[in-house]
Structure I
Amino acid sequence: MSKEKAERTTLQLYFLSQFVLCPPGMPITVGKHQFPLQVLIPEDAPSSYESQFGTVRYQIKVVLSANTEQVRSQMFEAL
């Protein structure tokens, strides 16, 4: 009988927060922009960790939409 290593990936959503950093209709000039953002992870959410048995990571997804045809999205690791 051979021993096979099983690998399983599960995505668990612990919380979801959405913020509007630039209201619709607000003009944005060409160039680089910074928007201050602070998100608190709920106290009952598990801490980030990595081990041989699993990993818990938090990510921030930023979506920039000029209109319904021009949408950009990027993921960032939360520190």
Structure II
Amino acid sequence: MRDDLKFPDINGEAIRYLTRIRQEVFESHERRGIIPRLDNIMASLSEPLSPEWIDYVLCYIPDVSVMPVDGQVFVAWKGKPCT
């Protein structure tokens, strides 16, 4: 892991959020054909979007691509279907 990355402390809540992000991206992209914005997913978790969460998604959810576009952050499924 790079030293310049900042991550929130890993705990049960962070793991639950990452699991929810992964599931929401899969449901939106693979099943509905929508590429969701990460800030919308974070808002559903009552958590603000931050650089730390973007880094967290990049590091811990390899099935998800993060795509910054015009000041917005979209997330897309790139993994195998969830089981």
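A value of 2.1 for distance in nm of label points 7 Å out along Cα→Cβ at positions 20 and 36, calculated from one of I, II, originates in structure I. Quick check: 12.2, 37 is what I get for Rg and Dmax of the Cα atoms in Å, calculated from one of I, II. Which structure matches? Computing Rg and Dmax of the Cα atoms in Å on every structure in I, II gives 12.2, 37 only for II.
Once relative contact order in percent (Cα under 8 Å, 6 or more apart) is calculated for every structure in I, II, which label goes with the largest value? Going through I, II one by one, relative contact order in percent (Cα under 8 Å, 6 or more apart) is largest in II. Which structure, out of I, II, was helix-only ellipticity at 222 nm (-39500 (n - 2.57) for each DSSP H run of 4 or more, over all residues; to 500) derived from, given a value of 0? Source structure: I.
FYI, it's all coordinate maths here, none of it is from the lab. These numbers come from a predicted model, not from an experiment. Cβ atoms are built from the backbone, for glycine too; each structure is taken alone.
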